[in-house]
Structure 1
Amino acid sequence: MSNDRSDVTARIKPEIPHAARIWNYWMGGKDNFAADRAAGDAVAEVYPEIVQMAVQSRGFLIRAVRHLVAGAGISQFLDIGTGLPTMQNTHEVAQALDPTARIVYVDNDPLVLVHARALLRNTSPEGVTAYVDGDYHQPEQIISEARKVLDFTQPIAVMFMGVLGYVEDLHVMRSIIDRVMEAVPSGSAMVLWDGTATGEAVAEGSDKLAESGAVPYYLRSLEELAECFDGLDLVEPGLAPITRWRPEDEGEAPFIDAHGGVAFKP
């Protein structure tokens, strides 16, 4: 685990739009630069629903973590591609229900790591909150670091929250998932959501993101996203729009071009 703050801050490039900071901007955060805001505005101009997607994705995270802790008794989380800290992060949700919960956050964005050190702290004295400077293209390195904190003989919830859309090749995406899930024991879970190619406007927004100079985001078809759960047991309601995955409010939740699910390893 990296502890060299000066090295991390030296890697921050404010003139280049970056995914974590753009997402922070859409969520109403302040940890972004002019280039990030310009890229975010370009996407929102053609696909204004992106702001709602950012907000709704946090709601999905909260509901999924609560289900895994309260419903399945899982107390270990490996959150890969954490993004910038906001309200109700994984450790806050999990430790509110189980004070002994242990969470490892993973990201390779330098600004994320700076903020993680400052903000991602335990909310309970019994729990553990740690972070790894790692790239999901190197899952073995992530697993090696996570073993220092998590018990890999007990179930672990692996989380990919809107991050694997930055992987162009579906086969590479599936390889990342398979290699991580192979390392965790039976009874572990995976929480995954990504943007989906389910509308013309969201596709145009994806194009605008790439034109802005940010890392492109590749929308998946529902069939492609469903493949990522192969070999795992999806819980109800299966792969669904993130707004419609066990919503807390009564009534029909709005459709959104982002789908996800929670599944267990047999």
Structure 2
Amino acid sequence: MIVVTGATGNVGAHVVKELADAGAEVRALTRDPEAARFPDGVEAARTEDLPLEGATALFLHAAVVWQGADKLLERAKEAGVRRVVTLSSSSVLEDTDPQDNPIGALHRDLEAQVERTGLEWTHVRPGAFAVNAFQWADQIKAGDVVYGAHAGSHMAPIHEADMGAVAARALLADDLVGKTPELTGPESLTFADQVRIIGEVIGRPLRYEEVPPEVAREKMIGGFMTPEIADSLLRVFEGTVGRPQPISPEVERITGRPARTFAQWVADHAPAFS
């Protein structure tokens, strides 16, 4: 039995699908099991109940357990879980303690908690999520211009399905135990590139217009983001202006197929921008 936290989320849903397709026994944790839709044979359960009985492996989504990892990991050991696969972040820097950015620090703290259990572990470390482009959806629906900071900032956005495929492999096979695969998409794109590609896929000419960082910051912290995280992200964006990002080969090495392009991601989510 493999337990998947955050099973209806962007990544967790793909982990569930990959495991189910492989014939694994899956228990998918979600806040609302009655409303969730999973592949046939997948057991749905409430996250808050921590139903880990009979589980041998656990997919741990960082966003689900920021405040409760210790309790969950303790229950996992008691239930006989042998392996934990953590969805972490490439913001975690090797050989850096403490981490020098708040995003890396949050994820490294979770990784360390997992390692202290003595269980087998794999920390999947994706870079920029392609789903971050959803932040522009409302602007794109309203017009042909996206406003934001640092138009020339480079990212290598990764499709959530590729993260799910790597995580599922780590849960099912032994070759990634003790590893920290860093994942990227197959191409380095500026924010302006990404907006242009969205336009090409949905059939509208779109452009990205740069605004001062302080203006972008106010919009970022107007939602769920803390000022510390917003400032950290803006520093990252500024630091990658004009600097194409290294492309990791790990998705293809681990899954046996190339990482999906950003254009493929847009095509998979086109209704969100229309």
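Nothing in this text is a laboratory measurement; each read-out follows from the coordinates by a stated rule. Everything quoted here is computed from the prediction, not taken from an experiment. Cβ atoms are built from the backbone, for glycine too; each structure is taken alone.
Quick check for you: by FRET efficiency 1/(1 + (r/R0)^6) of positions 24 and 96 (r between Cβ atoms, R0 = 41 Å, to 0.05), which of 1, 2 is greatest? Please list the in-between numbers first.
Working: 1: 0.95; 2: 0.70.
Comparing 1, 2 by FRET efficiency 1/(1 + (r/R0)^6) of positions 24 and 96 (r between Cβ atoms, R0 = 41 Å, to 0.05), the maximum is at 1.
Supply the structure label, taken from 1, 2, corresponding to distance in nm of label points 7 Å out along Cα→Cβ at positions 56 and 112 with the calculated value 3.2. Walk me through the intermediate numbers first.
On the way: 1: 2.3; 2: 3.2.
It must be structure 2, since only it matches.
Kindly point out which one of 1, 2 the value 17.4 was derived from, the read-out being mean count of other Cβ atoms within 10 Å over residues 136-143. Write down the numbers at each step before the final one.
Details: 1: 17.4; 2: 14.5.
The structure behind it is 1.
Please state which of the structures 1, 2 yields 0.97 when Rg/Rh (Cα atoms, Kirkwood Rh) is computed from it. It would help to have the intermediate numbers written out before the result.
Numbers: 1: 0.93; 2: 0.97.
The read-out was computed on structure 2.
1, 2: which one has distance in nm of label points 7 Å out along Cα→Cβ at positions 80 and 192, as calculated, at 0.9? Don't skip to the end; give the middle numbers.
Working: 1: 0.9; 2: 5.9.
Traced to structure 1.
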